[in-house]
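Nothing in this text is a laboratory measurement; each read-out follows from the coordinates by a stated rule. A quick note: this is a predicted structure, and the numbers were derived from the prediction, not measured. Cβ atoms are built from the backbone, for glycine too; each structure is taken alone.
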Structure P
Amino acid sequence: MTRSSGILLHLSSLPSTTGIGTMGREARKFVDFLVLAGQRYWQILPVCPTSYGDSPYQSFSTFAGNPYFIDLDLLAEDGLLKPEEYEDIDWGGTPDRVDYAVIYEKRYPVLRKACARLLAAPPADYEAFCRDNAFWLPDYALFMALKTAHKGAAWHDWEPELIRRDPAALEEARRAYADEVGFWQAVQYLFFTQWSALKTYANEKGVQIIGDLPIYVAADSVDVWASPEEFQLDEDLLPTEVAGCPPDAFAATGQLWGNPLYDWEKMKQNGYAWWVRRIRHTCEIYDVVRIDHFRGFAGYYAIPYGDETAVGGRWRPGPGIDLFRTIERELGRREIIAEDLGFLTQEVYDLLAATGYPGMKVLEFAFDSRDGGGYLPHSYPRTCVAYTGTHDNEPAAGWFANTNEYARTRAVDYLRLSEEEGYHWGMLRGIWSSVADLAIVQAQDILGLGCEARMNTPSVPSGNWQWRARPGVFTRELAKKLRHLTEIYGRTDFWDVFPEEEPEETEDTEDAKAEESEAAEAESTETK
């Protein structure tokens with residue numbers, strides 16, 4: 001990984017006229033902005049379907065794509081939708097928030113129309129898509145069809161023969177719900193067709209996409225339902241222990257995530273086949289993969305199932321380097337970033353060193369103590385990825401405004417922050433000027449936004465994952481400023497003169513102006 005930089009912005013946070021960011025025109029415009037700004041990487045959060053709480057880290061499938069991100073305008077261009085079937089729908093919320101309840105209620109009826117047309121005359125590559133993804137797609141489509149038939153109930157609440165995947169019952173379900181199974185397969189075809197086109201567009205422009213892989217999967221997921229033998233479950237297929245974090249200074253009773261834990265011994269016996277499939281799939285859809293909660297591979301915190309807090313948990317050994325040696329032997333060396341944050345022990349440091357993966361450094365953590373805890377930029381190794389903050393932290397401006405006086409004073413002294421420059425810009429300089437090979441900043445940071453734009457507050461069950469960038473905020477002026485700073489700190493080879501010519505007016509330009517006008521009108525209405 002050469003010295004470079006990038007921006008963290010999830011797909012859901014892109015501007016959009018249909019309630020949530022998608023893989024359409026605005027995604028390509030953001031890629032163009034990154035190129036103009038001298039950025040080499042676009043980091044996003046997991047693109048898998050969201051379930052309860054709208055978190056991309058709690059999904060019905062680790063392999064599937066989120067239907068919400070399918071761009072409706074692109075479907076219309078392909079003849080799968082008519083503009084009047086979606087343009088006049090009230091997608092809810094405001095231009096800077098996602099209303100997931102509205103999206104859930106109104107998105108699927110529109111997608112059903114598109115999929116009905118697609119299945120009436122399947123494209124030439126549809127059969128090949130289903131065949132290439134046969135290791136997960138049939139189970140996922142059936143799982144979602146059964147969830148629909150059971151009005152969204154978790155799989156533990158289905159009929160016993162379906163819970164235990166009796167072959168005859170599954171075959172009967174496939175026949176009974178054939179149309180619904182076909183719909184969910186078609187949705188995935190649409191998602192991955194659009195995703196592939198977007199990724200190709202980015203790569204051809206010199207932008208690589210960093211994706212995110214949660215360490216755990218949701219209890220109510222096709223992953224657990226279809227492969228219960230890979231998890232620590234009892235005879236009733238309920239977890240014996242679940243995932244979480246121990247009590248610390250931020251959470252007195254710890255964090256109870258509730259995810260089922262892997263049966264690492266059984267996984268080792270079959271050559272970690274499930275994990276090899278998962279990493280292979282993830283590396284095919286992203287250029288670089290960030291593995292969340294990396295410390296869980298060295299040792300994981302196990303909480304008795306049914307406990308109401310994480311206090312009663314205990315540490316258990318993870319698979320360690322054996323898993324990653326197996327993955328590299330099967331797949332070759334892959335571009336992986338290890339999220340090595342949280343409660344770290346020597347075994348975690350040893351595992352990171354053994355893998356050779358770059359870890360993470362978060363600037364906002366640097367000023368909590370006098371020694372900086374290894375997060376002060378002067379102590380960074382080259383092989384790391386530096387962040388101002390992640391999706392779980394406040395944007396830089398919000399952090400500076402809300403942190404304690406001790407941390408604020410140390411940040412000002414260390415980074416030479418000034419109100420004139422903007423405290424958040426000074427914090428960005430802090431990681432750009434470090435020796436870290438890669439520096440990633442949140443989009444909220446370059447926009448100077450505060451805690452109103454925070455993506456997620458851990459342990460808070462609602463109100464997260466909603467922030468969206470308003471139309472028109474990623475301007476040429478902002479790109480010029482970013483490119484200048486990126487050049488100063490040697491994170492780009494774009495040493496040519498910044499192109500001053502404005503692009504010619506196009507239909508897209510007019511549409512963007514219309515979106516900006518709609519956003520301004522909505523904001524005015526809110527104020528009134």
Structure Q
Amino acid sequence: MKTTGLLLSLVVLTVSAAFPYNVTSAEPPLKFKIVEATISQIHEAMRSGKLTCRELVEAYIARIQKYDQSTRLNAVVIINPEALADADKLDQEFKRTGQLRPLHGIPVIVKDNYNTKGLQTTGGSLAMKGSLPPSDAFQVRKIREAGAIVLAKSNMAEWAFSPLMTVSSIAGITRNPYDLDRVPAGSSGGTAAAVAASFGTVGLGTDTGNSIRGPSSHNCLVGIRSTMGLASRAGIIPLYLRNDIGGPMARTVEDAVRILDVIAGYDPADPITSHSEGKIPKTYTRFLDKNGLKGARIGVFRLYIDAPSADPRIKALVEQAIQELKKQGAEIVDPVVIPDYNKLIQNIWCDVFQYDVNNYLASLGSAAPYKSIADIVKSGLYSPYIETRLKRAEENKETPDQMNPPCQDLYRDPRNIAFRDAILKVMDAEKLDAIIYPTWSNPPRKVGDTESPAGDNSQYLSPQTGFPAITVPMGFTNGSLPAGLTFVGRLFAESELIKLAYAYEQATGHRRPPQKFPEL
């Protein structure tokens with residue numbers, strides 16, 4: 001990416017201001033190892049007196065300061081200057097009550113399009129530098145109420161435009177921790193890279209077309225795109241609100257599920273969440289079943305596996321995954337064919353970016369740095385690679401209702417209903433619990449490569465139906481480049497997908513940390 005001198009100097013200033021602590025290591029060195037640490041392990045250590053919230057936060061901050069810039073990973077935009085104070089309050093609470101909240105003291109990496117009260121939220125845009133939302137996004141509020149600590153805001157593809165890479169004018173290029181010459185995917189690449197490198201315990205990302213699942217796959221993580229309406233989008237800078245989902249990115253299925261437990265539920269500020277009422281179990285953790293694949297019927301979506309540009313190494317991993325599923329007792333239906341698939345997805349996307357972002361900017365009131373996308377375009381404060389798309393979006397003056405055909409939410413738009421019904425008809429006929437495919441058909445690209453096949457497979461089956469989807473690590477190509485397997489299920493069937501994904505994860509153990517980021 002070519003960046004103007006002005007943009008480059010401002011990015012450097014932003015990075016230098018991102019790390020407000022002078023923490024080089026936890027003193028004395030922690031006996032507790034935070035690399036790959038899970039929520040359950042952290043809470044066990046807290047209960048036994050081996051770990052405090054402050055020690056945990058200090059250890060993660062030390063890792064960020066040690067590795068983020070020196071390796072050029074560049075996953076973090078800003079560390080929360082209140083993180084240690086928040087940790088101290090949680091330590092005092094635990095000392096007083098003897099009780100841990102569901103996410104007590106858990107440091108979370110939050111994508112920089114989630115509103116965080118008093119902490120800069122930019123959507124990756126230099127135009128939004130210094131923007132301080134008046135309140136937390138719904139999901140941020142829910143994790144805080146559960147005891148989580150917002151540790152840092154992570155870099156993202158600017159305005160969430162790219163599923164392929166994570167480049168922004170606010171912070172520059174984020175790289176893949178498994179190979180620093182490669183991309184982490186986008187747009188939640190900063191969250192993915194940070195969680196993969198153990199800069200935090202878990203993370204929050206957003207997914208319009210592939211932006212949770214894609215970076216999770218490229219970074220050997222579990223990512224959940226939940227059913228449309230299961231979790232609120234209120235307080236998240238939108239890309240296309242009708243397709244946007246916010247959700248967990250984690251190193252294990254269990255940790256992702258623990259986040260999902262907290263963020264799922266009705267929010268009057270996001271009316272589409274009314275569809276979730278009566279459909280959410282008391283806890284999704286009860287579906288963490290090592291035997292969850294026994295008797296399950298899983299369909300294989302060959303269209304993404306046998307694509308002409310698909311990498312044969314990814315195809316080999318999928319074939320291996322199919323055998324692993326069979327070994328765990330699953331019945332495989334191969335192939336699954338959706339009649340008229342290509343016809344059904346034609347013109348199914350709606351470009352509502354300007355309309356949605358202008359509404360977001362209005363929600364900031366007088367504190368908004370700019371009042372409209374038109375003003376941001378005039379400012380020139382954006383990365384060159386998004387210029388064409390940003391200006392094209394600015395030229396689209398239509399509201400969703402004025403578009404031809406009108407652009408409605410996934411539960412009302414005839415195009416999305418027809419696509420969803422076509423898939424459900426196949427799933428019902430074959431009695432399928434889930435459909436699987438490789439999250440990407442190709443390994444992570446090199447940074448700067450815009451010509452090689454990307455292999456993005458996730459833009460339709462879930463984003464245009466509202467169906468939930470989970471990606472789980474399925475192995476590596478070239479010995480070190482992660483790949484993921486996606487499970488797609490029916491509306492509000494997260495419980496079934498969790499059983500399948502957890503059983504697959506436990507049976508295979510494909511997750512491993514990047515080697516360049518060892519314990520301090």
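Quick notes on this one:
- Test item: helix-only ellipticity at 222 nm (-39500 (n - 2.57) for each DSSP H run of 4 or more, over all residues; to 500) calculated as -12000, pick one of P, Q: P
- Here Rg/Rh (Cα atoms, Kirkwood Rh), for residues 297-432 alone was derived from just one of the structures P, Q, and that gives 1.13; the source is Q.
- Once distance in nm of label points 7 Å out along Cα→Cβ at positions 185 and 425 is computed for every structure in P, Q, the highest value turns out to be that of P.
- Read-out percent of Cα pairs over 40 Å apart, computed value 16, structure in P, Q: Q
- Each of the structures P, Q was assessed by mean projected area of the Cα convex hull in nm², for residues 49-280 alone; the largest value belongs to P.
- When distance in nm of label points 7 Å out along Cα→Cβ at positions 209 and 361 is calculated for each of the structures P, Q, the largest result comes from P.
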